[in-house]
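Each structure below appears as structure tokens.
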Structure P
Amino acid sequence: MLCGSIPAALGALPSLRYLFLSDNLLSGPLPDELGNISTLEELDLSANNLSGLLPQRLGNLGNLRALLLFDNEFVGGLPPSFAELKNMTYLSLLGNNFEGPIPNTFSLSNLSYLRINDLTGSSRGGQCFSFPNLSRLTSLEYLTLRNCSITGPIPEYIGRFKNLTYLDLSFNYLTGEIPDFSNAQQLSNM
């Protein structure tokens, strides 16, 4: 079992493709230097005690396909630099203390797996947010936006995601009619 902080020296490993440090006792913030590993394809830091803001430099990881940060203590908003992660297919941020909203620049068209929960609006006086623009995420198979302080209707385009198999929008403040999900023929959990 590893404990302590993640060493900044990992950022000096120019050929590193996979970094799996899940289920340990790692703590403290993520070092900015992780953003130097341009070859990184998968980063799994889930189930630790990591905290602080996510470094903007994570957006430099253009080859990153999977980012698992669930079950930590991260805070703040999702970095706008995440919009640069064009190869991302798998993103799990559950079980942290992130603040909303989900940026509308969040247009990772290759994303098939997106899990976010418990977004708060504490820095904005506890307000709710409109549904994020996910219309370009047409490859989504698995979507969780549980307890994200989202208000208003579920966008019609969600029902047109043909690959969608799982949808969890529970514990929000959604209103209006449920969209037509007849195109989402793979949907088995809603």
Structure Q
Amino acid sequence: MASKLHVIITSTRPGRVGPAIGRWFHDFAQKHGGFESKLVDLADFNLPVYDEPVHPRMQKYEHAHTKQWSASVKEADAFAFVIPEYNYGPPPSLINAFNYVYNEWNYKVAGFVSYGGVSGGLRSAQVAKQIAATLKLVTPPEGVPIPTVGAQLDAEKNFKSLDLHDLSAKTLLDEMVKWDSALKTLR
């Protein structure tokens, strides 16, 4: 049975292009076959700025939104974060989502599909990796950067990948499968 990969759209702002990138990567992951892929939109959880009174390590969640987010993170074995770049860093919605839970992230692999302007969101992914490491997520160096993302969107705002994106996605997924296999012994 394949491990579960959650492809998480991390931007929650109106007019975002994250859903188009997320759909593409989710479809690619399904065809790849290394994981059972599920598309997760962080906007659907409507997480306010962290509002739990007890540290997340204790898992004594009071709010329904936290319990739903916890269940979603817990059911996954691996994550692919579809991440834009905001001021050289990740969107605050992702930082907030990271902070809501702790144990649920531990000993899982996480990859980054970053997008933006000329940098392709790489600076954002690098900052997010530092935070992910404190949650005991393993983040391999492989990733899928998508520079000048607007040039890859059609009139309906669907993402049209280039061969380089597909190769990067395959390389990332191949590496994530290896890490997931190794990390199962720690979960």
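Where a number appears in this text, it was derived from the coordinates with a stated rule and is not lab data. These numbers come from a predicted model, not from an experiment. Cβ atoms are built from the backbone, for glycine too; each structure is taken alone.
Just checking, which of P, Q has the largest value of Kirkwood radius over Cα pairs in Å?
By Kirkwood radius over Cα pairs in Å, the leading structure of P, Q is P.
I have 1.00 for FRET efficiency 1/(1 + (r/R0)^6) of positions 14 and 158 (r between Cβ atoms, R0 = 41 Å, to 0.05), calculated from one of the structures P, Q. Which structure is it?
Q
When mean count of other Cβ atoms within 10 Å over residues 22-29 is calculated for each of the structures P, Q, which structure yields the highest value?
When mean count of other Cβ atoms within 10 Å over residues 22-29 is computed for each of P, Q, structure Q gives the biggest number.
When distance in nm of label points 7 Å out along Cα→Cβ at positions 150 and 166 is computed for each of P, Q, which one produces 1.6?
Label of the originating structure: P.
Rank structures P, Q by distance in nm of label points 7 Å out along Cα→Cβ at positions 6 and 54 and report only the one at the top, that is, the highest. Intermediate values should be presented prior to the final figure.
Working: P: 1.1; Q: 2.0.
Comparing P, Q by distance in nm of label points 7 Å out along Cα→Cβ at positions 6 and 54, the maximum is at Q.
Please state which of the structures P, Q yields 0 when helix-only ellipticity at 222 nm (-39500 (n - 2.57) for each DSSP H run of 4 or more, over all residues; to 500) is computed from it.
Source structure for this number: P.
Follow-up question, since we're still on this one. The value 23 for relative contact order in percent (Cα under 8 Å, 6 or more apart) was derived from one model only; which of P, Q is it?
Answer for the origin of the read-out: Q.
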